[in-house]
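Chemist: Each in structure tokens, the structures are laid out below.
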Structure I
Amino acid sequence: MFPADRDRLQPGFVLHRRDYSDSSLLLEVFTGEHGRLPLLAKGAKRGRAPSAALLQPFTPLLLAWRGRGEVQTLVRVEPAGRPVALVGDALYCGFYVNELLTRLLGRQDPHERLFLFYQMVLQELAASRDLDTPLRRFELRLLAELGYAVELDRDAEQGLPVQPHLYYVYSHERGLLPALSPQGDGAVSGATLQCLSRGEALSGSQAREARRLLRALLAPYLGDRPLRSRALFAARPRRPAGT
């Protein structure tokens, strides 16, 4: 239950929205001070409702809400900046980030650092052609903020620093271990692990390795239900070669 002063304006973003009735929307929003929470936007679907155009993903907002139950009622919304311009593949990556937060964050759990990281990754996705590096950086930060930090710069078996020319596998029970073979299931090069640990740019082959690794690291917490954003990305229209 929220204190009465939660009707003051607070920075936030819409992670997801869906129809609630002919005139209202049910929102999942993310704020730093109160984390993820559901809000009912009454009348937001009416044609001339000022909030209709504002309540979109990737738009910085100032939000105020009231209520006593689990679902609070949105009472005021104002723009806090320009929408982050995600286009093409970057837009699908933004949907993926939003879905990660919706699936992994508990409700009403403050995450002020993660809120800053979220704003950073949106800006990075909008500004860079390299989408893999900011996504992997955000995924690792998300795991750490949730209490599931992974150590990717040291061999858990011998305590030795990762070597760029060697290959490793990650065990959820034991941590990072030397791989029996570079071609083994889940093997990742030490060079890729070093880039991930330092937040450095990933080359093409490193990006593929890092993507597989982070998918495996996130899998136990996401469960068996597939991510809709991954399906949307796989089904996206692609430009013909040479255009």
Structure II
Amino acid sequence: LYYADRLSELPLGAFGIAIGTVILPSLSRQHASEDPKAFSNTLNWALRMVLLVGIPAALALGILAEPLIASLFFYGAMSEEAVVQSANALEAYSLGVLAFMLIKVLAPGFFARQDLKTPVRVAIICMVANMVMNLILIWPLKHVGLALATSLSSMLNAGLLFWGLYRVGVFRFAPGWGLFLLRLAGGCAAMVAMVWWLNVPSVEWFAWNWQQRALQLGLLVAAGLAAFAAGLVLLGLRPRHLRH
């Protein structure tokens, strides 16, 4: 669980928290100036950025769970079985990566409006839900159940925060979401296809030395990123579409 949790938090720490930190001053300023359209547009931009990074990151963590764990931690006392068990936990955590990132973007929408109670209430609800799901899932799935419960509770958290912003009218979908999601789906499909095509069976990852594993992992990451970017460009996404 520890190894899987560290890897699943990489996209959150590298991007999710950064976007949340960047938009909070803008949201606070827009709320103070009573500019709801600009407030909603800022949230729209932040959500698109999170989806653009979070969805492919979650897919990559899920698909490359065993290669990642083997490349980074398959040394010394760590056995092949431990790699497999850690990879299973990472796959469960990967389901919640996008939700974790969305929470970091949605919560500032409340903080900027001096609404601290709603995020706290949502956090308490999700904490209780997490504990209940832990008790339910740990028996059939063992440690993977704990990781899955964390992911499911994060989805609940993100969903409640989003509904809270939408319900009070401070967030409305801007034009272009459908086309953006279509392009994103195409880019992700290209990335997944490329990684599946280039990946090798687990037995080969276990047989290689660390240099071979690192080289193959680098190839998979580079090829996946290239396929993702190519898919987005071929479907018409341009840098101007990502500007705020």
Structure III
Amino acid sequence: MKKIFVKTLFIAMSALILHSCELDNYDGPDATLSGRIIDKETGELVEQDIIRGTQIEFIEHGYDNPLTQYMVIKNDGTYANKMMFANDYTIQIRSANFPATEPVEITIKGNTTYDFEVIPYLRIKDVQIKIEGDEVVATAKVEKTTGHKITRIGLYAHQNQQVGEQMRQLYAEWPNPEDGGYVAGNECRLSIPISTNKHLLKPGTKFYFRVGAQVDASEAKLNYAPAIQVAF
């Protein structure tokens, strides 16, 4: 009886191991989707926040009740996901610094490229950042493309070039600037004092400074200009 039990147990374990090996033999991700978020009118990249920023939603076809998955967009407005399976997908961008895009059906196979053409809520233009006396001073023009109100304009600083509102060591913000007399398209000025932040802004250090602004559209993210490095 003991021999029969051992033999039966051996057969069951062998079947389980064989089944596990069969499951492990499924092919892994074999495709890449990459591209850019482009300002439809200027052709420039639409910059983003790397943390809690705009994400691309994608749904893989061929499954019952498929889950919505997400991929992060880099600060510079480019994206790449090298862990995709070759298949048909629906992709869309919603909570962003531009109005939501329409869902797009796309076949991903090998190295697939897709660029989103959008109109950002705001364009941060003519940015200059420099040291003036005891301050780091930023000047910029914030242009609107919609009737939405500007809720804030900010200057964000970090030693990492991925700097933004969500990744900052120092910052200065102007809340509700239009209530304070700012007219969109005109030059605005923001500054961060050096002496009161000397524990960070030490001689020999380098910081990245980035100007961003946000509108009152539902779930709108900040629009940005490229980060500028300043040496102390």
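Values in this text are rule-based calculations from the coordinates and carry no lab data. The model shown is predicted, which means the values in this text are computed figures rather than measured ones. Cβ atoms are built from the backbone, for glycine too; each structure is taken alone.
Chemist: For the read-out log10 I(q)/I(0) by the Debye sum over Cα atoms at q = 0.21, 0.25, 0.27 Å⁻¹, for residues 40-119 alone, a value of -0.88, -1.07, -1.15 was computed from one structure; give its label from I, II, III.
Modeler: II
Chemist: Oh, and also: From I, II, III, which structure was distance in nm of label points 7 Å out along Cα→Cβ at positions 32 and 200 = 3.0 calculated on?
Modeler: Only structure I yields this read-out.
Chemist: Where does the value -26500 come from, among I, II, III, when helix-only ellipticity at 222 nm (-39500 (n - 2.57) for each DSSP H run of 4 or more, over all residues; to 500) is the thing being computed?
Modeler: II
Chemist: If you don't mind, there's one more thing I want to ask. Which structure, out of I, II, III, was relative contact order in percent (Cα under 8 Å, 6 or more apart) calculated from, if the result is 19?
Modeler: Working through the options, I get structure III.
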